[in-house]
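Below, each structure is written out as structure tokens.
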Structure 1
Amino acid sequence: MTDFLYPFIDAQEDDVDELLVDLSASARGKAAESAALQKSSLRELEPSIVACAIAMAERFTAGGRLYTFGNGGSSTDAATLASLFSHPAVGRPLPAWSLAADQAVVTALGNDVGFDLIFSRQVIAHSKPMDIAVAMSTSGNSDDLVTALLEAKRRGLLTIGFAGYDGGRMAELVEAAQLDHCFTIRSQSIHRIQESQARVGHRLWALTQEQMVKTRAIRPTTSGGSR
């Protein structure tokens, strides 16, 4: 029963002490791998994160809003990122929403017009040219995310993608000047990708806050929050 989750454990292993040693070593190894990937990802992506944060600060200063979206586990990561901006532990709350959070809207659009349009239709309905769209994915290939990013780009939004592996279609969009920023985590592990994406997202939030403070251009916000 443990083969799928713990392939390093001998199927016949029945010594509790040895089993605990194996589990402990696995946990330490994964933690070290995650920490190393987060560090290398931040080092590689820092110039792009800084440039993106400056652009985001300009959008927020002009009254823009942040819309995040993703599928599966990445939908919860998108919600977490929106919450970080809208309800930060420190700093100024900024208007941010997760487009995956409203189950009624997502399921209605999926049923009525197709799953590939669940986010692009919301971008059409809610966004303005000074807004920001962030799509979170481990592969960078999801049709609904790519469709929404292209729609957002056409409407003048600042478009940002989070991807893993080699960046997939999101990386191709950057090369074609159809996506403003793509933060690709160079890993083959979905778990490590998502952990590093969370770290990059936090860094992006922190630098956006710093940039807005530097310019002393933070406007009073109206109501904001995650939906």
Structure 2
Amino acid sequence: MPALFSMKKIIAFILFLTTGFAVVGQNQKVWNLRDFDRKRVHFGFTLGVNTMSYRLNTDLTQVDSLISLETASQPGFNIGIVSQLHLSEHLGLRFLPALSFGQRNLEYVFRGTEQNILVTKAVESTYLEFPLLLKYRSRRLNNFAAYFLGGAKYASDLSSQAEINNRVPPPQQVVRLARHNFMYEIGFGFDFFLEYFKFSPEIKVSTGLRNMLIDEGSIWESPIDHLQPRVISISLHFEG
């Protein structure tokens, strides 16, 4: 809940910032970066925050005394490079290699003799990501434009414990996930053409396409039938 609340505050701040820029952009009579769209290719960098979670399909009957299993999202951050190939006036092909850091907590609640017992298994991730996206942008209104984007990405989890020896007592066992994943992404954002660069706040949702769980039959893995990563990210792109 705290992570979700923090993400809501960040979204509210981005929307406030976007509204302010939009008003300025619409009132501005002088076009900034007039030759920006004439460039075939341009580059930049991106900074952002994210919240990672899982889409879970569970069967709690696989483990005695297990009452519930939930994912608790944790805040993270990402940094990367922006490159875009202009295909037409409104369409661009974007490649944004990035490093994304984050964590999810799997919270198991077991029935105890006097009170329920909460056991948290933290799953840390460091993704090396290679997204390829199509960006459709609206007609430029002075120094402002809106856009939608979608596509797919390959992600490799550098922190994956897929090859760890998990033959240890249950308290020391980890939830093992596969290292490689493919995800689809959809999002939207706004382009603000400033005097020296283009600034673009963006919100994007990424969802994994495969079951990432490596099931060895432990009490932590048996209740999970299917596990797919899900990431909500808010990014600030700076392009020249």
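Rule-based calculations on the coordinates, nothing more; no lab input. None of these values were measured; they are calculated from a predicted model. Cβ atoms are built from the backbone, for glycine too; each structure is taken alone.
General observations
- Identity of the structure behind 11.7 (criterion: Kirkwood radius over Cα pairs in Å, for residues 72-119 alone, calculated), options 1, 2: 1
- Winner on mean count of other Cβ atoms within 10 Å over residues 56-63 once structures 1, 2 are ranked, highest first: 1
- Per mean count of other Cβ atoms within 10 Å over residues 144-151, the highest-valued of structures 1, 2: 1
- Structure responsible for 35, 22, 18, with Cα extents along the principal axes in Å, for residues 128-199 alone calculated and labels 1, 2 on offer: 1
- Structure (1, 2) behind the derived value 34, 21, 17 of semi-axes √(5λ) of the Cα gyration tensor in Å: 1
- Computed -4000 for helix-only ellipticity at 222 nm (-39500 (n - 2.57) for each DSSP H run of 4 or more, over all residues; to 500) - originating structure among 1, 2: 2
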